[in-house]
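Structures for review follow.
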Structure 1
């Protein structure tokens, strides 16, 4: 799908406020509300907008310890990678997981209630997956930036306080 400037403005605003009313969004991007609704639906159907969700503070729900876990595998053939990926998806404490290039095969963002829970996860769940060779863990001391906005390259600022970034392409 080819996106125009209005689509990009819509994406920028929705990333900053996913609950904004379509009428307010229409004012910001200077379109009618029905036109905005049609564009949002099209962006959703095309998979550009992948969903909307509440962002929950892990500490408030009993998981204050955030860690990044690097996982290195013994083998790198397709089937073992698929099996490890499938197992990783099953762990509720894994918030995000990425298959990487380089010396580390996976990077996992994990939320757990305690160091003991982290140890249990690593020793009793993660490292027993066939093919896992090594894990290394880094604990988050403080969050500097989370839930960043994906740049959509628009390049102007609305008079209503919504900043749209980029170079105008």
Structure 2
């Protein structure tokens, strides 16, 4: 079995059985291809299924040395765990557990607020797309209220009429 055969089966599994988006399939397949390239010797499902936490840690350390960030490393780890679980299933391994390895910590960033010009443009665009003048006025007023007062949508909708 070649690496191409393994990747083709994995792609089909992600796209058809798991119904993943084309972007996810492409990213996970690229990660799996890098892992297969790093493995030495003959490739088959059993070889991939035997990948342990130490091998994953080494592979991710090499990727981190190439400049891979925390978010990307976490995604790669998730993709590799999924790949190994699929390989175990294909190899007939009854133990479907994945290697136990924690991913890097990912800081949750704050959302970037829009600028005043972007808020006005958004309100005007929504108003232009409205089917009636009163709907346009309502939508524009709600959007400007949300932006100007820093309200959440639930707070704006809870205002008395």
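Values quoted throughout were computed directly from the atomic coordinates according to the rules given, and no laboratory measurement underlies them. The shown structure was predicted, so the numbers you read here are calculated from the model rather than taken from an experiment. Cβ atoms are built from the backbone, for glycine too; each structure is taken alone.
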*Of the structures labelled 1, 2, which one yields 0.10 when FRET efficiency 1/(1 + (r/R0)^6) of positions 47 and 135 (r between Cβ atoms, R0 = 41 Å, to 0.05) is computed from its coordinates?*
2
*helix-only ellipticity at 222 nm (-39500 (n - 2.57) for each DSSP H run of 4 or more, over all residues; to 500) computed as -20000: which structure among 1, 2?*
2
*Which one of 1, 2 has distance in nm of label points 7 Å out along Cα→Cβ at positions 87 and 143, as calculated from the coordinates, equal to 5.0?*
2
*Output the label of whichever structure in 1, 2 has the greatest value of relative contact order in percent (Cα under 8 Å, 6 or more apart).*
1
*Structure (1, 2) behind the derived value 3.3 of distance in nm of label points 7 Å out along Cα→Cβ at positions 55 and 119*: 1
*Name the one structure among 1, 2 that distance in nm of label points 7 Å out along Cα→Cβ at positions 23 and 71 of 4.8 was derived from.*
1
*asked:* Once mean count of other Cβ atoms within 10 Å over residues 7-14 is calculated for all of 1, 2, which comes out largest?
replied: 1
_By the measure mean count of other Cβ atoms within 10 Å over residues 31-38, tell me the structure among 1, 2 with the highest figure._
2
*Comparing FRET efficiency 1/(1 + (r/R0)^6) of positions 15 and 151 (r between Cβ atoms, R0 = 30 Å, to 0.05) across structures 1, 2, which is largest?*
1
*asked:* Given 0.8 as the derived value for distance in nm of label points 7 Å out along Cα→Cβ at positions 63 and 95, which of the supplied structures 1, 2 does it correspond to?
replied: 1
*Looking at Cα Rg over 2.2 N^0.38 Å, point out which structure of 1, 2 has the largest value.*
2
